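Values in this text are rule-based calculations from the coordinates and carry no lab data. Predicted model only: the values in this text are computed from it and were never measured. Cβ atoms are built from the backbone, for glycine too; each structure is taken alone.
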Structure P
């Protein structure tokens, strides 16, 4: 059976795309990486990568084997961390996936609180689309990840927080009912959307109410979207969490009837969760329970 070191080299090549970058991350030479992968492929009995000029692409067999390899790495990490627990020392690394609003508003507080209790545990944050987070957890690259109820997860979600969706408008816009915006009103507005794959919550809302998008404007990030709305190019549907503690040049109106997205947490299977990951999950649940609007 291959040594766990070989699996870690494999994982590094997957995450970094080629031997040179993987070698730099692991502190070894590219030839050592190449030798380790060749030895692993020989032992397993089939190629794991398609070698290209400047990158490495997983074969179909490699893709199928990847979750099991990551699970093997996690099991060894769990054993090492449990050994440290027995010795009274809390060490380890937890990898967590996140998306923009959670990264901005929650992650700093979570990390600060967690590190004050467990300074020996490192947290690695990976930000991306909901689909990136789900795939990262499913394949074992991440220990856990924040998602919303609109995500196609295929696994159980631990609900954390109901985040109200708001209609974001320019300062000079006044809704018919002064204090809120109706779904009927929104259906007649120019709606600015995030880039494809980044607007799951908004798209779910629009699909639910059969609202057609009257604008072709799509923006890559939240701050640019807010700037477009402030300049009067249209309105947008965005979660309240993004605006917590911020002053913006836009107005925020509740939608009637009220709409929410549920932010939750997904994790690798329980048997693969290290003590450090379990503790971070507990910290996240406690933090969000006490989060004030």
Structure Q
């Protein structure tokens, strides 16, 4: 019995480690530079990103922090392959939780730190969702920035962009540290998910353009009567995909033009979500 109990503890620990695994490589800029470059990160703007040692200011954790060098506008990015979660993503149930810390050097005016998260398709050509955590100028302590996002259907990569903007001096002193991207939801968010949703969301269909079919994802914050309809470019109704009361949650609906139109033409179509007072319309493209 004791042995089974110990095995259960070990197994539970392994599961918790797996769930909390950080998907970002070199998340605190602790790895040694390779030929002057930060491993696992790509310089989009600025050619002298460095792993600055803790000092003034001290790093949030570890011995180093991300430092943009002297470039006035600098951007560093990493594309994270999340295709291993394709099934749960395309079923509309996969959340990702991001956490990062930013800080600026104490001066006037202050240099800015900015974090942007983008959800991309399999060839990184379509931005399915984008979260801009804003320009931050906290000089007294590290500022925690977080985001919890339900991955749009079709997401295969998540791009983390660090952007530092210099407004003063010779160095670009918008710093970053303690970055993490994990699957699932923090316990506090998961326990209150149904009550914490504050808005309705209609996502871009995926794939788009499409042939022969596509998927439409939407989320509603409370029990509502929902209508999801498709229209042609002239405004004629093609089909009704949803026409019923739904509880709060996230949903994915398939659309195949040939199921609604005898000879569907290539071109632009529109899909519209109505839920209570909420109405939103998006465009999609069918290519034969």
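Worth pointing out:
- Test item: distance in nm of label points 7 Å out along Cα→Cβ at positions 130 and 146 calculated as 2.6, pick one of P, Q: Q
- Among P, Q, which structure scores highest (criterion: FRET efficiency 1/(1 + (r/R0)^6) of positions 122 and 202 (r between Cβ atoms, R0 = 25 Å, to 0.05)): Q
- Between structures P, Q, the greatest calculated value of relative contact order in percent (Cα under 8 Å, 6 or more apart) is seen in P.
- Among P, Q, structure where helix-only ellipticity at 222 nm (-39500 (n - 2.57) for each DSSP H run of 4 or more, over all residues; to 500) as derived comes to -13500: P
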